[in-house]
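Engineer: Some structures to go through are shown next.
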Structure I
Amino acid sequence: MISRRVIRTVLPAEAGAVAALHARARATYYPDGVPDDGTDWGAAWRAAVARPDGQVLGVVEDGALTGIASFRVPEGGPVDTVKLYQFHVDPDRWRTGIGTALHAACVEQWRADRRRTAVLDVHVDNVRARDFYARQGWTADPERPYTPGDHHLGLRLALPVSPPGE
C-alpha cells in the first residue's frame, strides 16, 4: 500500500492529537520520564494553533498526524528571524523521511516569509535531534552560547532569501 503524505497547517480540532504526539516524542529523551512542570499541553497547543502570529505545520499520512512543527517570530526579536519552538516526529515513524520533509517545508515557508535566520533550542540530552539538526545545516548559535548546566543548546540556521518573484 502506498502511503499518502501531506504537509499542511494544523487545524484547531487537531490540538489534542498534536499534544499526544508531542508527549510521545518528548518521552524518548527523558530517561526518567517527562518532568511534570504543570503545563497543560492540550491548552498550550490549542493556543499555538490559534496564534495569528505563528504557524503549526503538520505531516499527515493516511489520515494520521505523524509530525509537527511550530514556529513564529520571537517576541522582541528581529522580524527577519523565526524561532522553531517545537519540532516532533512520531517515534514509531522515525527514519521514514518525515522529519526531513517537514524541515524542508518549514524552510520553504521561512524563505517565502523573507526570514534570514532561524533559531531553536534543543534539549542537550536529545542527541538524535541534535544530529538531525546538524544534518539540516543548523550550527551553534554564537549569540546564545551554551553554559554548562543548561538543559538546552541554542542553534541557528542561515536562510538565503529568495529573489523577488520566486
Structure II
Amino acid sequence: MIRTATADDLDAIAALHTAARATYYRGHIPEDAYAGPAELARTRDGWQRAVEGGHVLCAERDGEVVGVAAHREVGGVMTLTQLHVRPDRWSGGIGGALHGACVARWRAAGVSAVRLEVYEHNVRAQEFYARHGWRPDPAEPRVGHHLALWLVLGPASGR
C-alpha cells in the first residue's frame, strides 16, 4: 500500500533512509556523514519537516514502512528529493510503486517535468531512474558529486 506519511512514521522513515544511504555512501564518504546517532537525529528532523509539508509517500507492506519518497518545489521546479527502499526489500517492485504514485501526483497537479539529483556512485539508483524515463540534465548534468536528471511527464498512458 502506498499512502501519505504521518508523524507516526518518522522513526521508521529515518531508519530506512539511513540504511539505504549506507549502501551507496559506504566507502565513499566518512561514515559519520551518513550514520550514527547524530546523523540519525538530523535525518529524522529533516523528514519531520518534509512530512509536515505533506509531500512524503510511504510504501507499507505487512504493517511496516519499507519505502519512502519525498518531493517538493525547489527554486520553482518540482523535485524528487528522496526515494528509498529498505535494502532487504529491493527488487520487489516497491520503488516502482512509489515512483508511479509520485508521477500520478505530479500529473494531477499539472506538473510537466521533474528534476532530481542522484549520487554519482549510486549506480543502482541511476539504473532505476533510467528505466523510468529520467534523462541527464543537458544544461547542468552534474551538481557536485551528484548527477542531475529530468523526467518529462507525457500523457497518463506514457512516461
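Laboratory data are not the source of any read-out in this text; all were calculated from the coordinates shown. Remember, predicted model here, so these are calculated numbers, not experimental data. Cβ atoms are built from the backbone, for glycine too; each structure is taken alone.
Engineer: Assign the value 119, calculated as volume of the Cα convex hull per residue in Å³, to the correct structure from I, II. Intermediate results must be reported in sequence, preceding the final value.
Structural biologist: Numbers: I: 138; II: 119.
It was calculated from structure II.
Engineer: Right, here's the next one. For distance in nm of label points 7 Å out along Cα→Cβ at positions 63 and 79, find whichever of I, II sits highest and give me its label.
Structural biologist: That would be structure I.
Engineer: Can you rank I, II by distance in nm of label points 7 Å out along Cα→Cβ at positions 7 and 95 and just name the one with the largest value?
Structural biologist: Details: I: 2.2; II: 3.3.
When distance in nm of label points 7 Å out along Cα→Cβ at positions 7 and 95 is calculated for I, II, structure II comes out on top.
Engineer: Which structure, out of I, II, was helix-only ellipticity at 222 nm (-39500 (n - 2.57) for each DSSP H run of 4 or more, over all residues; to 500) derived from, given a value of -11500?
Structural biologist: Computing helix-only ellipticity at 222 nm (-39500 (n - 2.57) for each DSSP H run of 4 or more, over all residues; to 500) on every structure in I, II gives -11500 only for II.
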